Structure P
Amino acid sequence: MKTSKRIAVFSMTPLFADFAMGGGQNQLKKVALHLGELGHRLTILSTRRDGSTQPFQWHENVQIKPILRFKQPYPEPYFTPLYHIANAMRDVGNAIAEADIHYSHDGGLIFPYVYQDKPTVISLRSIIYPETLQSALLFQGDEWILPSEHTRASYHAVVSQFTPTIGERMHAIHNGFNWEKFCYTPPDKILEVLPSEIVDHPVMLFPHRPELSKGIYEVLKVAQKLVREYGWEQLRVLAPRWLDAESEPGSRDYYHKLQSAIAAAGLSDNFILHDWISEALIAEYYSLGDVTMCIGSCVETFGNTPFESLGCGTPAVLSRVATYRDLLPDEHVERVDYGDIDAAAARAHTILRDKRRTSAATLAHLKSEFSQERMVRRYADVILNAQKRPQLPYRITRFNEDTLFRLSPWCFLSPNSGIFHDFLSEWRRDKLLIELVKSAPSGFPASVAAEVDLRRWLDDGLVVPDFSAQSFPAWRD
């Protein structure tokens, strides 16, 4: 019989008993429930928030203690008094001391000495937020879990410059889904949250948080084209209001400006801003839609939305940004270049006109490649088998003329449009760099480019050094 293990879990993001603030928290719950079912005991320390101040359980073996006093809402969780940080370090440190293994979900714990004595696994769900980036660059633990190859390659390209062996600790594990939950579900109780007459309208979904990079203004432009140029006057665009839409100044400002822009576009009758949708109703919500829009510039590390939507029968339109470029084959999803409103409107129009639903082939692919069972098994394998490794060696990097450089993993070369940069959300048409990338896709030596060009490409994040075996002498202790 396998020995039950005690696992101390850190979550910078608030957790709730019956709903999640995002995809990352959904994934944590799935993994925690699986570990609990296996008989392991989890204590999850999360940030306190209105609506989540008392301990609760997801399972008899999974207890959540929302006691950490990091600043809410995001961003800048460490913009909080010193004593809140000290209390969090002590509480988390005590929980880790009593556990066999520490698991940090989505980063945020930036103090390596808190977990230095216990096997530690980190799962980074973001590649944007500063506290997550700090967690990556300061990490002194034993195993990394990343939700996609794009994310793994991006972190590896940066961290390996200073910690050459970090790749040995990295695991890319795709998100998995319960396809019995995310399947077509006839709208019923969802119509108690949304106007019941919505069922008589073509529906476009924008099921995202209130972040500009998620693409709400791009969707506004698409909706305007659909209504004015394609004749979809009865179109209804559904967008959820965030939990603190009324209480937090930043959120209030976001929705005030959005409503003003909707009114200025003459689309007030076409947009419905509604309450946040609970987990219990999310499948009905997706099933209600005719097309789901994911056309923002956000550098998603995985992006659950298109998968969940497709599982419920609703096709999705994606921008070619980050993981949206390649996690699903082209035959299963519609893609457009970021900012190409004409193409996005045309794809959405075709889906609406043809009353297209997710194909049987796409559903089969989703169930085969993105199963929840496989995901939680792989997480459990990494977490439960984590061992305390030696401290990571850090080195200072210097370049010489033989150092190889390659296109950054957050960039891609389009046959016609140049190089797209995920983080800058823009196209670059540098002829010399394009020629070098085409002629030497696996890497070109520094000697073939002028120093001023190479410095500019590095400063703009277009290239990264590749310290592979052939260029290892470029390392200097």
Structure Q
Amino acid sequence: MLLHQHFIKTAKSFKDKVAFVDRNTNKEITYERSLIASFILAKRFRKLNKGFLGIMLPTSAGAALSVIATLLSGRVPVMINYSTGAKNNVEYAQRKCDFRHTITSRTLLKRINCPEMEGMIFIEDIMESITTREKLQAALIARMPTPYLIKRAKNAEEDDNVVILFTSGSEKDPKAVQLTHRNILSNIESFSQVFEFTSDDRMLAILPYFHVFGFTVNLWTPLYHGMTIIAYANPLDFKKVSEIIKEEKPTLLVGTPSFLWGYLKKSEEGDFKSVRIAVTGADKCPDALREGYFKKHGIILYEGYGTTETSPVISVNTPEANRPGSVGKVIPGVQVKIENYETGQECAPGETGRVLVKGDCVMKGYLDDFEETSMRIRHGWYDTGDMGYIDEDGFLWHAGRLKRFVKIGGEMVSLVKVEDVLQRCLPDGVECCVVEVPDAMKGARIVAAVTSKINERDILKSMSKELPNIALPKQFVTVEELPKMGSGKIDFRKTTEIVLKYLHNR
């Protein structure tokens, strides 16, 4: 079944239930009204060029309905990141995917200071121009039998694209990832098994839909199960999000560590008592964050691991199998093997190597990039570019990107591990990012960017208790703040540029 067919089935089954609590507009929309609105938008979108349709909207009911309507119209949504250079990202997506129109919002453009561009269609204009006749026609269609509507929406195959998402671009230019209906549906069905989601759950949706974590987990997972989605567009509004959690009582909370840190600091004891499952991913979860949530809210943070190319979930800790520090056990329907990065042989338990993934969740490939696709998918196995190991009990441990390993003195040093040790040695509230810079003598050296002046000697002394001398930062650079991606992840490429500029100007 296709994703939008699943939505029709859900909407017909839960027609009077609230599908969206939109805290951007303070409106509630039932599943029946959502279905009607999707049919209205789909009819409008059918008048646009076939193929891809850009969507640049913040997390909201309007964004969700635009995605659904795009699929119902027989088009494929291209999700555009508006948090980092929106104009450039629209132009990049148009060149990469060859489309003309982008559904967006004047309110958003004003907020992010992005100019109006040719081909932009504004959701406000669409909503204002909808006629009574259109509403009545869509309502009549929505009342037709479920089998008829599902058959009517059969405009693609399971292995056809359901979305184009771009990789973060934290290391190099973003790649256009083609995810299919089968990819995302299989992923939802797999990780839903280990958490036992039901229609009674309420999902807090604060992650951007242009990020795979938000697209699959905050959008399609709740729609698949018939949950209520509590949507808010600004995950950085820590105080407001904490208030929304207290007031709307979500049972499911997912986020990146940087977002969850903010909610922890701005919330009060008792605010999160409705939350039964809290999952963090997209970046390493610090021990202090886990400890903070348990101490303040009695909540266990379950860390997971995934990639854009795997729709995204690969592994996750659960109430039944939780090993803090690991990224959990591989979910059903997904295979993982660890390969020695030099010999290509499969690693033994506990031995660190490349993380390879196989299963229905693995992408079709990168759009119009056969070379990069063939480099990353070999014999059905997707090379994540990450390093890790599986322990004797089947838990996967993430050691960082292969590109975040540096060879010094013949030894492979994990920048992620250095970062982890440094973070534990730093005063509360100080963030860090460890990067590699060229060294004329040794080929490379490690430099740490920190967000506050520190006693470097004391910090290095503490770090030396856990790390060899070659793994210790050779310099510290103080920055006002670390550059972040829209998902909240640190932008390593920009951080490296800042560090190199600082060192050059010294």
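Work out which structure the value 16.8, 53 belongs to, where Rg and Dmax of the Cα atoms in Å, for residues 230-381 alone was derived from one of P, Q.
Details: P: 16.8, 53; Q: 18.2, 55.
Of the options listed, only P reproduces it.
Taking FRET efficiency 1/(1 + (r/R0)^6) of positions 142 and 270 (r between Cβ atoms, R0 = 41 Å, to 0.05) as the criterion, the largest value within structures P, Q is that of Q.
From which structure (P, Q) was distance in nm of label points 7 Å out along Cα→Cβ at positions 22 and 414 calculated, if the value obtained is 4.4? The correct label is Q.
Sorting P, Q by relative contact order in percent (Cα under 8 Å, 6 or more apart) from high to low puts P first, with the largest value. When mean count of other Cβ atoms within 10 Å over residues 70-77 is computed for each of P, Q, which one produces 23.0? Considering all the candidates, the number was obtained from Q.
Quick note: the coordinates plus some simple rules give every number you see, no bench work behind them. Please read all numbers here as calculations on a predicted model, not as lab measurements. Cβ atoms are built from the backbone, for glycine too; each structure is taken alone.
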